[in-house]
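Multiple structures are listed underneath, in structure tokens.
No value in this document is a laboratory result; all are computed from the given coordinates. Since this is a predicted model, take the numbers as computed values, not measurements. Cβ atoms are built from the backbone, for glycine too; each structure is taken alone.
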Structure I
Amino acid sequence: MVKAYIFITTLGAHQIVENLKKIEGVKESFNIIGTYDLLIIVEAPSTSKLNQIITDAVRQVDGIQKTMTMVALN
């Protein structure tokens, strides 16, 4: 299982959080303060599936301006 921490910059976090929670693999979400507005934790069976979730689902949610992904090594 691959785990990633995805930091997200948004236009308005509330509705975005609800939409992100519906995405397969999204395990947790946090409103945060700083450069980014949200942090989500995503788990996937492989790096290719993780890439698909990020590219085809997370980044397609309306209101997301930018993401930064960090993949956990262990």
Structure II
Amino acid sequence: MKEFGEKLKKIRKDKGLSLRRLSYLCSIDYSDIGKMERGKTNITLLTLFELAGALEIDPSELIKDLSFTMVAPK
């Protein structure tokens, strides 16, 4: 999730948004966005779409070129 967080932070900063402003735009607590940017929490599909909507980008932009590790169910 660290790669995702780094991409989220870069896009947010490129758009000139503070954590609090992005939080306001997507109705996600700014501390939770901070955790996402630091790779300390996983996100849901809904959160991905909420962030993308607030950033005015396609959701795929947030996950494009990220490496994922699939874990097989036990």
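For the structures shown (I, II), relative contact order in percent (Cα under 8 Å, 6 or more apart) is largest in I. Among candidates I, II, the computation of helix-only ellipticity at 222 nm (-39500 (n - 2.57) for each DSSP H run of 4 or more, over all residues; to 500) that gave -16500 used structure II. When distance in nm of label points 7 Å out along Cα→Cβ at positions 8 and 48 is computed for each of I, II, the one that comes out at 1.2 is II.
Supply the structure label, taken from I, II, corresponding to Cα Rg over 2.2 N^0.38 Å with the calculated value 1.07. Answer by label: II. Looking at structures I, II, which one was distance in nm of label points 7 Å out along Cα→Cβ at positions 32 and 64 calculated from, given that it came out as 1.5? Derived from I, not from the others. Of structures I, II, which gives 1.5 when distance in nm of label points 7 Å out along Cα→Cβ at positions 24 and 56 is computed from the coordinates? Matching structure: II.
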